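Asks: Alright, structures below, take your time with them.
Please treat every number below as a calculation from the coordinates, not as lab data. It should be emphasised that the depicted structure is a prediction, and the values quoted were computed from it without experimental measurement. Cβ atoms are built from the backbone, for glycine too; each structure is taken alone.
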Structure P
Amino acid sequence: MSLDQPPQEKSADAVFAGRIDILYALGRHYLSLPFAVLCVPATLFAGTEPGILPLMPLLLQMTVVIAAEQLTTAYKNRAPGSDPHFWARRYTFVSAISGATWGAAAMFWFVWDSFPAQAYLCLAYLGMAATEFIARSAHRPAYIAHTLFALGPLVGLLLWQGGLYATMAAILIVLFAAVLTSYCHGMARLLDESIHLRNENDVLIVRLQSEKLEAIQARDSAQASAMAKSSFIANISHELRTPLNALLGMAQLLERAELPKQQADHVKVMLQAGKGLQTLIDDVIALTRDDDDQLEDEDCDPVQAARAVARLL
């Protein structure tokens, strides 16, 4: 997938790759072999000249089934980023070969002038076509190639045989194949919607994980920053309280000394301002604590607070 592709083309390629994954995952090529095995005894019993020729197509189909299983194994072991269109073409080619073996087998298993044997053969081929639809419905070209080569010769033999029932059987086979082919488009559309939704969910999960990681990193960074800021403020507050205690102590000594009234008033103002600053520092230290203890409300005398502000001003 090219990095220069538009997002819509990338999404379409991803959906197609997912459909091919389902195509190879659903491939059970051996499921159609029982229908082939049941065709052999019916041909031997209804034929006028029994022989080993009816067994030859069965051996050929087994060989194709083995080759198809090898292709599935190669797809599972493919290199990452391989082109899904390449694997789709290979699967379509193998489907055409598998259908051709069924078409060739119809010439060995078709019993002329025996409509019961012909009807039984038609029933077996319709069962085979339905089984192959399950495996190849994810990629319609593969199913069309298989159905065309598998049912085409049988339809031709029925029309060559002629007669009402043989002709009606040929029409029935064509109608059955057409209906299943038309369903391939609907199946592919449902698969595309499911794959597209799955891809969007994968992208959303990756985005959420990335955003969660970024949020955790941002939270850790914010917590570390808050702790560093709190520690810094607490340290500064403690460092400020040390000289402030000395200033308050000296002011208290001056207040006790015999000073003129004007100087005594100045000392009281200095003490009140120092105590206010001390209270503010204590509040800052309390706010920077790690615990969640709330500050208790303290009583306040508005008259005394107004006098203190008046002295400061």
Structure Q
Amino acid sequence: MNKVAVITGGAGFLGSHLCEKMIENNIDVVCIDNFSTGSLKNIEHLIGNDSFKFIKHDVTNFIHVPGNVDYVLHFASPASPIDYLEMPIQTLKVGSLGTHKALGLALKKNARFLLASTSEVYGDPEIHPQTEGYWGNVNPVGPRGVYDEAKRFAEAMTMAYHRYHGVETRIVRIFNTYGPRMRLNDGRALPAFVSQAIEGKPITVFGDGLQTRSFCFVSDLVEGIFRLLMSDEPNPVNMGNPVEITIKEFAEEVKKAINSKSDIIYKELPIDDPKVRKPDITRAKEIINWEPKVDRAEGLKITIDYFLNEL
């Protein structure tokens, strides 16, 4: 009999790829989503598969899953600035109440729990690159605080369940990830740049464009998450691609890849926007023998092809 994984937010960008990864590894999936930012389109190819079950549900309410559950992966959350600025209270609720309900399910079923945390727990970091031992520089009352603090609380709740209830827990701190099934209008740099370049609109760079990001292709991230889930590591592990690029350079790269005539224009930097982002992945290498394999040119081509098809 196959093992069973419950994936909250399973119809989202990352969640849907994780559903596929589990099924490929002979693990049955119960996908839970309320479509606040996820999409049925991301999982419709899995519906009808004997290894896949979908439950439409808001995970800030009690979660009931009948039968055996071996793994609970909590990926439900708005994850881009445009989403969490539009849904600040829902973002806080899914990070707090949602994490509590998902951990409650793991405790009841004696299942292993994995939390999708984020590099945003580091805020606008004062150390570079960011290591798991860094406690961050977050503005709790700024507009981005609803996401940053929700994830910081989720980490604290996860470790409390680990220490107090003995739940087997894993925490992955996810850095910028891209690939097919990203939403064109989700407000993040890559989909914004690609859609603007394809449509010949000006490519919008915020600030002077000298702030940095590190982009990891989705297949690499999902492989790392799966390895972490199967490991014995309860403490947070960074996952991302340590190859750093400025936003200005990245805009130029996207423009060139699409052979676009778009101009690059500059707008005011949003409040508390991090100036640098680069994961130190030493622990991921040591603990689960993981590092990204897909280089940006290859990943960008696959993603651009996906967006061309979508548009």
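Asks: Have a look at P, Q and say which one yields 12.1 for distance in nm of label points 7 Å out along Cα→Cβ at positions 181 and 261, as calculated.
Replies: The read-out comes from structure P.
Asks: Identify which of structures P, Q gives the largest calculated value of distance in nm of label points 7 Å out along Cα→Cβ at positions 85 and 253.
Replies: P
Asks: P, Q: which one has Rg and Dmax of the Cα atoms in Å, for residues 197-300 alone, as calculated, at 16.4, 50?
Replies: That value comes from structure Q.
Asks: Turning to a different aspect of this structure: Thinking of P, Q, which structure, once FRET efficiency 1/(1 + (r/R0)^6) of positions 45 and 213 (r between Cβ atoms, R0 = 41 Å, to 0.05) is computed, gives back 0.85?
Replies: It must be structure Q, since only it matches.
Asks: To continue, here is another question. State the single structure among P, Q that was used to calculate helix-only ellipticity at 222 nm (-39500 (n - 2.57) for each DSSP H run of 4 or more, over all residues; to 500), giving -29500.
Replies: This figure was derived from P.
Asks: When mean count of other Cβ atoms within 10 Å over residues 69-76 is computed for each of P, Q, which one produces 14.0?
Replies: P
Asks: Out of P, Q, choose the structure whose coordinates give mean projected area of the Cα convex hull in nm² equal to 14.8 when calculated.
Replies: Attributed to the structure labelled Q.
Asks: Which structure, out of P, Q, was FRET efficiency 1/(1 + (r/R0)^6) of positions 77 and 125 (r between Cβ atoms, R0 = 41 Å, to 0.05) derived from, given a value of 1.00?
Replies: Computing FRET efficiency 1/(1 + (r/R0)^6) of positions 77 and 125 (r between Cβ atoms, R0 = 41 Å, to 0.05) on every structure in P, Q gives 1.00 only for Q.
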